[in-house]
Structure 1
Amino acid sequence: MNHYFQTPARPNERHEVQANIWGHEFTFTTSGGVFSASGLDKATAILLSQPPPEAEHILDLGCGWGPIAVAIAACTGASVTAIDVNEEALDLCRINAERAGVADLVNCLPPEEVAEGTLFDEIWSNPPIRIGKPALHSLLLHWLPRLKPSGVARIVVGKNLGADSLQTWLINQGFHCERAASKKTYRVLEMRHR
């Protein structure tokens, strides 16, 4: 779980992985010390099985090595703000955006560098569930209000990791939240302002 921290303790052994996202072949660089270093994890793959966004400015919350941010930028031409607390993940996201030819569309930065008041058309995330409910709730309550009034957030959560209780909690926080997809043991939750 040290990939949830700013400077992970694991060595940075970089390697390449392949992924087909929305009909496009990507080569990504990953490394130890980041989430899902061996390749595209099942949850993110399920999130990316949803239709690509039709929006101009997207937030990738907890971008990791960048599969969501890079795929959205490359396949839609949208501007993506990709944030993560892990410095190695941000470096890899930058490398992967450059390789895909979308470095001008993907802005990789730590959360505290996102300008106050910046609003997003959409938020996409495979959030860091294992940081615990209080920290996850705080994270979501900080970023979900950054949706534009007509914006939508899509997050993927394992059913066994509390997807259904998270959906209930989000509704209780005043968001319209519905299950957009359910595959294997994962749920894609879609949130909007009420």
Structure 2
Amino acid sequence: TRPFERMQFLRGTENLFLDLAYDVPEVYRLRDMLHEFSVREMKMWAETDVDGVSFMDDWGSQTSLLISPGKWKEFFKPLYAEYCDILHSRGKFVFFHSDGNIESIYADLIDIGINAVNSQLFCMNIEDLAAKYKGKITFWGEIDRQHILPFGTPDDVREAVRRVKRALYDERGGVIAQCEWGNKDPFENIDAVFDEWNTLG
């Protein structure tokens, strides 16, 4: 489920940002309609045999959240919290994906019970994330797919893998060794990701 992106699909991105900025009543009604649908969806998944459910919304720009953290907490956080409650009540893990820099809501994602977050680590300060949140949530990937994977050398890629592991790994499962790449990324760099993770063990 992706309430923020679905609202953009229906209203258009610029219109939605204006709706949120001016706090128009209709945007609350739209949110609640989509939320009702998503709650039914989460309840259906909760009754299946899956171990976990992943949902997403792309919240970050290169440098910050797309809306103010305060607005996010007031308007969107309660939706995700209810999805987590539904899934956790049936013993499911909950995974969340967002592109961009979302450091300002990491604590909130932990607060509502997200078990693992898949975000663009290299848009943020990885060591700062580790200092604040390691041991509280599992970091799900990744290696920089904007710069290092397409344009770096295999040695650059290996050092990026080592940086992620140094900062985030712990024996309880602090980091999931995931990586996303494009069809123009050099094969040598893709191979270096797997090889370095396997070397590190």
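Each reported figure results from applying straightforward, stated rules to the coordinates on display, with no laboratory input. Treat the numbers as computed from the prediction; the structure is a model and nothing was measured. Cβ atoms are built from the backbone, for glycine too; each structure is taken alone.
A value of 0.85 was derived for FRET efficiency 1/(1 + (r/R0)^6) of positions 26 and 170 (r between Cβ atoms, R0 = 41 Å, to 0.05); which structure in 1, 2 was it taken from? Source structure: 1. One of 1, 2 was used to calculate Rg and Dmax of the Cα atoms in Å, giving 15.3, 45; which? Source structure: 1. Please state which of the structures 1, 2 yields -7500 when helix-only ellipticity at 222 nm (-39500 (n - 2.57) for each DSSP H run of 4 or more, over all residues; to 500) is computed from it. Derived from 1, not from the others.
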